[in-house]
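Undergrad: Take a look at the structures listed below.
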Structure 1
Amino acid sequence: MTRQLRAGALSSRFEPLCAVPDDPARSRLGAVRFSGTSFNPVLRDGHPELTVHLTDDERHGFTEVWTSSRTVESGEHKAIAYAHDGEYLFCAGRIPPCDEHTYAGRLAFRAALELAGKLGYHHVFRMWNYLQDLNQQTYREFLLGQAEAFAKRPVTWSGLTAATVIGSRGGGIAFHFLACRTGSPVTIIAPSGARGVYVHGRLFFSAPSLDDAAELMSAENLAQWGVDDGFGLPDVASLRVYARQPGDLSRARFECDTRLDRETSVAYLQAALLHEERAVEFEGVTG
């Protein structure tokens, strides 16, 4: 199956903050703006848009755009902005700065999962959490509230393997996730610690290096989890690179330039990482 066929229904790309939609054949399912400030999710031109404070100024910002080949319906539910196309649901929310991370996380995710359940999207397969002043304690508190919300709703998810956790520069906690209506997402883990979720012929992954990502997505590793498929680095469709220091980001940029396909959409961010032993984290989509 080619990359184009796999991406027919759901795909993502990175574009400048001020870009104008240029593909009338595809509908925007959701957009995440990485900029020098933060805003609550809003509906803009028929799709949800979340602004995350992860750059020092607008010059270094960009937007990740998730698109669908299907018709998209959108709306708002208890401060959650969303859009769905009959197979995929994109939800976005923001929790203002507070000291009660468990309570706030539980409240926000109860609203988001209540919506997902009512719309019939019962499988959350990919999630992104951006926490101001990220540390192990605040993340554990937030994660507890998140887990309590899932326990009260008929919505499944693949746990920590499906979540990216990054420190933001401000704005409290911003989050967004993808859920599907059909299929059974499969959790994939590699010996190196790279992790991912395989669903509908695509692998959503996170890894501390490109070598670890390649090991995770190989046919040999996927077979260990009952998946009859396989990928290589040239199959990476989109990739976000997070690094603690500018030097780490420069080295990652050189590695991506030399090892990835020219068509791969890549974005780079300097940010705080949850795992102190990691200098860089790569997360993206293959297929």
Structure 2
Amino acid sequence: MQICRSTQAMRDWRKDAGQVVLVPTMGALHAGHLSLVAHARDWLDRNGGGRIVTSIFVNPTQFGPTEDLDKYPRDEEGDLALLRGAGCDSVFLPQVADIYRPGAQTHVEVAHLGGILMGQLRPGHFRGVATVVTKLFNIVQPQAAAFGEKDYQQLALIRQMVADLDIPVQILPVPTMREADGLAMSSRNQRLSPQDRAAATVLSQALDQAQAMIAAGAGLQAVHDALQARLASQPRARTQSIDIRDAADLSQPDAILRPVVILLAVRFGDVLLIDQRVAHP
């Protein structure tokens, strides 16, 4: 497995790499990330073969001034061991100064999708995401890239950006991986206290209930009220947002007539967790 610690090293490796799938991450890898690598390998196997590049970069521009950049978990040695075991071909490990050079003035912003939902809760977050992903695409020049469905708004935003800017990268959505008790896998889970870790299962429980209600024909308000009540029943959970949006474009539906995505953002202690579920009427 080749480790590239600069943009130039990555470009040099890329010259002879053939077809490539990129798996962008911020490190602190877990089984959910490895499922992205597995999906990348499956795509390559179906499309003539090639190599997998995983990027590890804790992107400072997607963290707000009061957010947890310094506390974000980092484990380079453990990450590299996992990626070797998963069959990754190359790891891109740039420094911040290599990605954001002095004097840079250009940002990428997806106007509407970047300003709603989590974009309201975390102003500037999606501008940082869109900018760094565009830079990674330009540096690695992959044919495809894998993104998890857990960050559903991020996935929708990246798809919109690629379409709007004619970026020749196929976006591969990967289903959310969960722990045995239903909690969505996330690097942030490492920062939960034991009590908050146990309490956080209320997220998947609320989503299960809402999904069943929608399948049974419940309306928007009834589902929203049930979600709010279920989350409120857990005293350690501080609900930041509950949204039910059209699964195709994240627009606000008037009624549940086609698939919707349920989006939750809930804080446990000082850790903000997100989870989602696509539900069909």
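Undergrad: Given structures 1, 2, which gives the highest value for Kirkwood radius over Cα pairs in Å?
TA: 2
Undergrad: If FRET efficiency 1/(1 + (r/R0)^6) of positions 66 and 170 (r between Cβ atoms, R0 = 35 Å, to 0.05) comes out at 0.45 when worked out from the coordinates, which of 1, 2 was used?
TA: Traced to structure 2.
Undergrad: Something else: Determine which structure produced the value 16.0 for mean count of other Cβ atoms within 10 Å over residues 98-105, calculated from the coordinates; the candidates are 1, 2.
TA: 1
Undergrad: While we're on this one: Where is mean count of other Cβ atoms within 10 Å over residues 10-17 largest, in which of 1, 2?
TA: 1
Undergrad: Then there's this: The value 17.5 for mean count of other Cβ atoms within 10 Å over residues 82-89 was derived from one model only; which of 1, 2 is it?
TA: Here the read-out was taken from 2.
Undergrad: Work out which structure the value 35 belongs to, where percent of Cα pairs over 14 Å apart, for residues 194-233 alone was derived from one of 1, 2.
TA: Matching structure: 1.
Undergrad: Continuing with this model, one more query. Looking at structures 1, 2, which one was helix-only ellipticity at 222 nm (-39500 (n - 2.57) for each DSSP H run of 4 or more, over all residues; to 500) calculated from, given that it came out as -7000?
TA: Attributed to the structure labelled 1.
Undergrad: Thinking only about FRET efficiency 1/(1 + (r/R0)^6) of positions 146 and 258 (r between Cβ atoms, R0 = 41 Å, to 0.05), which of 1, 2 has the largest value?
TA: For this comparison of FRET efficiency 1/(1 + (r/R0)^6) of positions 146 and 258 (r between Cβ atoms, R0 = 41 Å, to 0.05), the top structure is 2.
We did not get these values from a lab; they are worked out from the coordinates using the rules stated. No experiment lies behind these values; they were computed from the predicted model shown. Cβ atoms are built from the backbone, for glycine too; each structure is taken alone.
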